[in-house]
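No value in this document is a laboratory result; all are computed from the given coordinates. For clarity, every value in this text was computed on a predicted model and none was experimentally measured. Cβ atoms are built from the backbone, for glycine too; each structure is taken alone.
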Structure P
Amino acid sequence: MSVQRASVPSGPAPVTLWREELTALGKLTGCAEEMRDASPPQLHRLSKTETLILVPCGTGAYNFSAVPVIASGIAGRRSFRFAAFDYQPGWSEDAAHPMLVNASWSPESASLESYAKGRGLGDCGSSESYVWDGTRFRLVEARAMGGCRGAWHWITTWSATVKN
């Protein structure tokens, strides 16, 4: 299977969220309480008009969760929607409410990563890698290791070729 990656523009970082926008994100995601004591949401440019926002939504001993949201529009008047995925991320409650674990954005590869540790050592769990196709995030690799046995080479359960 092949996936077409959208071109992600370089340039200045997106404008920081306004207080009203943070309130709206807390209501949309249901993470208002978790956002109070967390680091600010991460913003990453996807296009000239769209920004990926990773909204913090809970922490554990070695995993932290984030809700991926797409913002459109200009600072102070942005509209928000849950990010769409072709394959539901592993910790999502349902397809309409995606949840990522230990999420990170790589601007070099224009990829969104999720990595859920089964225990602190990190020798078991699951990980997914997605690329933005201009409309939604497409799964390009998934790995898992169900048993916590000190094995560092997780099993690849899904793989796709990325086209630029």
Structure Q
Amino acid sequence: MALVTAGIVTHTSVAQAETKALVSSSPSNEFEKVLLQFHNTERERKGAVPLRWNDTLEDQARDWARRLAKERRMYHSTYEGRHQTGENLWAGTAGRFGPDAMMTAFLNEREYFKAGQFPKVSSTEKWQDVGHYTQIIWRSTTHVGCAIENGGGFDFLVCRYWPSGNVTGTWID
């Protein structure tokens, strides 16, 4: 039996931290290219500008993915611990899922998304049911970096976003 789980995070600060200088780069392998393509295909569908890959975010994501794999459990880093970036998490049986399946798990939340002021953006009345999706399409987010690590029979995917999405009080459509 294959197992899949995902986690999301939000923060309540309306003001974003000042945007730090991020240098765009290119995904270094096919896995990263597929992740970025899935992000940007959905963003284009929603009229948002494409995300750019960022090696610093990828490195931060890899560090957290390694920790999750080592501890063999999935949980979010603190907002401060992840340098005020957004974070999407996914975990599943090791080797059973490709990047397309991982991203599809996030994008399937589209079914429950409704335009509105965050966190009132879900037809289920629980923003957690759409939080991965809203981070992906968040209009002010410009950069992404993701990494995957294996531990305890699971693959752990971590994606980090700058600036962070899912900001309470912000309109999203």
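General remarks:
- Answer label among P, Q for the case where relative contact order in percent (Cα under 8 Å, 6 or more apart), calculated from the coordinates, equals 20: P
- If Cα extents along the principal axes in Å is computed and equals 39, 37, 29, the structure in P, Q: Q
- Given -9000 for helix-only ellipticity at 222 nm (-39500 (n - 2.57) for each DSSP H run of 4 or more, over all residues; to 500), calculated: source structure among P, Q: Q
- Which of P, Q leads on FRET efficiency 1/(1 + (r/R0)^6) of positions 60 and 124 (r between Cβ atoms, R0 = 30 Å, to 0.05), largest value: P
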